[in-house]
Structure I
C-alpha cells in the first residue's frame, strides 16, 4: 500500500507540473547564475544610473551577478523586444521608464505588447523634471523663456535623447501647456543632447535633475523651473513651474523592472520583495535624494495598474500633438 500510495503521489505531482508549469518555479534556488538586466537606452542617462544602482544592490543581496546590458535604439523598443522574446525564467529582466507606456501609441506596429508580454516586478522611484537652458540665452526665469520663445515661434529648439524618449514626451508636454512652438532635435542619448545645449548648439533641455545636476552646479546649464508641486533640496533656489505661472506641469519620470510574461510567480515575488527591501534602506533613499529622485515602490499588481493609467495619459498627448517616430 505504501509503495502504491507513493507512486500515485509521484505521478500526480508530475502531471501537475506538466499541466501547470506556472505553479512551479523554473528554479527553486533562484538565482543560481548571472542575471541580465537590459536597459533599452544608451549609457549616461537616468535609466542607466538607476538601473546600474539597482543591479548592484540585487547582486549584493542575492549573491549572483546582475549584469547590465544597454540595448539602445528606436525609443527603447529594440531592447524591450529582446526581453519580450527571452525565456521567462527570471534570468533576463528589463529596466523601463516612462516611454514604455507611450510606445504603443507612438509606434503603429510594435513587435511586442507593452502590457501582455511582460510580468511587472516593481516600480522603483520617480524624479521631477528641470527646465534648463543654454546659459548664453538671454533669459533667467521661466516666464522670460516663454516670452522669448513666443516672440520667435519655430526658431527655438529643445533636445531629447530620441523620439518617444521620456525627455521628448515631457518636453512636448511643457511646450503644449505653455503654448509654445518649439523645434524638436533628437539625439541618440541624453549625454549627447545635453552636450549640445552646453555648447550652445541647442537652447532648451527638459529632463530629470538626475541627468543635468552636475552641469547645473558647474554653471554650464541654467535651471529655470522644476516640475511637480515642491522645490527640490538639491536645487533649493529653483522654483516649481507652478510657482512662476505654469500650473499643473507634473511630468515626473519613473523607473520600474519587468520580466517576460510567464516568469514563475515565486521568482517575481522574490525579486519584488528584495527590491522593496533595497528601496526601504536609508542609504537607498539618500542615494536617490542626492540625485533629486524619490523612492516610490509599487508591487506587481499596483505597478500593473499604474502602467495602464500612464498608457492612457501619454496616448492622449501623442494623439493631440500628432507625435510620430522618425
Structure II
C-alpha cells in the first residue's frame, strides 16, 4: 500500500477485528491496535474516505451478539479520525461463499482495496478474495509485516532452530510440525499434542515429549500430583508438564537462535496447571535469539505475564499463520497483484 495513490480516493480496508467481547464491550483490543498503522497511513496520505470491514465470530446470519458496534466504538477511540465500519461481514451468507454479488456490494463506492486482515487471508471469502478481484488491491502494513516475520522461519535461519508446540488442537498443528520440524534442531511438544504423539508415530523425525506431568482427577481438582508421564494414576489425567520437563524445555529454549512457539503446555487457565506454560513463556521472553509466537493461547499467556513486548513477533494470524508455515498458498494473499 506504500506504492498506492490514495490521496482523494475512497479506500476499503479488510481488517481483522475479530476480538473477544464481554458484557457488550471489547475484552482485548490487541487486533484493533494492530490495524491502526495501516488506517493511520491512509489518513495521513489524504484518503478521501476509509471504510473498514471485518467478520466477528461465526454467526449464521444477523445476530446482535456478534455486532461490530462495540468494536467500532473502540476503534474510533483509538484511531482519532474519520472512518466508517461496516457491520459483521458474516451476517451476509454470501461472505463465506465468496458470492460475487456480496463482493460487488462491498466494492461499490470504493476506489481501491487494502487487505490487512492476516488472520483471515487463508479463507477465500467475499471480503478477502472477491473484493480484491473487483478493485485495485494492495497489502496493508500488518499483512506485510506478518508475511515478513513468519517468512524468516521458512528461509535460512540462525541455529539452533527450536520449535515448541502444545495445546489441544493437534490436527491443526501437525502440518506445521511436519513442514518445519525436519529443519529444526529440536522439537518440544507438550499439552494434549504430546499424548497423541506418544501414542503413534506421526512424525518422520524425533520430538522431545514430557517426562513428568502434573496430574489430577479433573481440571477443577485442587489435589494434584507430579508423576512420571507413564505413571499417571488410573482415572487421573496429566494437565500440565512437570518440573523436570519444564527445566529441560527451558534450558534448550534459552539456547535457541531461532524459535517458534505455538500452544500452551497444559490447561494454563487453571492456576494449578499454569506453571508449564509460564516456564515456557518466560524462557521464550529471555531467549536472545529471534523469537516468534503464534496462537491465541500462547499470546494470551505472554500478555498476562507482561512478556508480550519481549518477543520479536507475536502473530495475529492463528490459522492463517499455521497454514502459511505449512507452505500452503493463502487465497487472500495470492489474489493481490505483485506489481
Structure III
C-alpha cells in the first residue's frame, strides 16, 4: 500500500491533520502509540475550545473516534511506534513514493508525504513519587492546569522563563507558591522576575535540589536539600509544577530536516520543514506556544500544505482522482 500522507503521532495536531487529509480524500496512514498526546494524564482540561471541562482520557477517545469515522480513507496503526523515517525513491502503480516509515514492530510503510506530529515529552525530575503522582498533584503545564490548584499551596520547580511563567499563571489561584531554583539566581526575563519578587504570595528558594514527592492519594509534600549546606527540608504542598523544559520527539527525522538547538523541527508559515514533502505541527516544532488548540490549528495547516504539495507534483491517489 502506498499512502498519500503518513501522519506520525496521535495528539491534537495528528488528529486535526488526519481529519483534513481525509476530507481532501487523501489516502492517509496514522501511526501512533496511542491517541491523546501529553494531555491524556489530565483529569480536567478546561481550555479545549468547545469543552468547559473534559478529561484527557475522554478527549483522547474523541480524537480516535473522529479519525476512525472516515473509514478506509484513513488507516490507523496503533499501538505502534515509528522509529525511523527514510527518504527513498520508488514507483508503485504509476505513482512515486518518496518516504519510508519503519516501526518498532518491523513494519515498513511507504508514502508520498509525511506529517510529523509526534509531540514532545516533558523533561522529568526523575525523583521518587513523580510518576506515582503524575496527574494527582504533579503537573507539567501551568497554562492548562493552574485553575485546578485554586486555594492550594503549590511548588514550581524551574528558574527559567517556563518556571516564571508558571508562577504568573498560578498567582490568581494558589494561596502561596514556592519557586525552587537549583542555582543561586533566576534566569528568566527580568521584568517577570521583578513582578514575582515583589509578590507576597511567592517565596523563592535558591540552591534547592528536589529529592522526593510525597503523598497518599494526592501530593502532600516535597522533599529537597540545600545544594550548599546539604540541609534536608520538606514543604507541605498540594501540588507541584515541573517546569524544566521538554524534549521533542524528533529523533527519527533529525537526519532529514532542520532541527534547532532544542531539538525542535524548524517549520515555516505553511508548516513545511526544510525537506520537501515533510511537514510538521504541534509540540515537536519550533512554534513557541505549546497548546492543544494551537497544535490542532497547525495540524490543519500541515494537512492543507501537504494537499497542496501533492497537487503540485500531481501525486494524487486514485481515491482523490475519483472526486
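A short reminder: the numbers here are calculations on the coordinates, not readings from a lab. Treat the numbers as computed from the prediction; the structure is a model and nothing was measured. Cβ atoms are built from the backbone, for glycine too; each structure is taken alone.
If helix-only ellipticity at 222 nm (-39500 (n - 2.57) for each DSSP H run of 4 or more, over all residues; to 500) is computed to be -9500, which of I, II, III is the source?
II
Where does the value 21.9 come from, among I, II, III, when mean count of other Cβ atoms within 10 Å over residues 75-82 is the thing being computed?
It traces back to I.
Which of I, II, III yields 21 for relative contact order in percent (Cα under 8 Å, 6 or more apart), as computed?
This value belongs to structure III.
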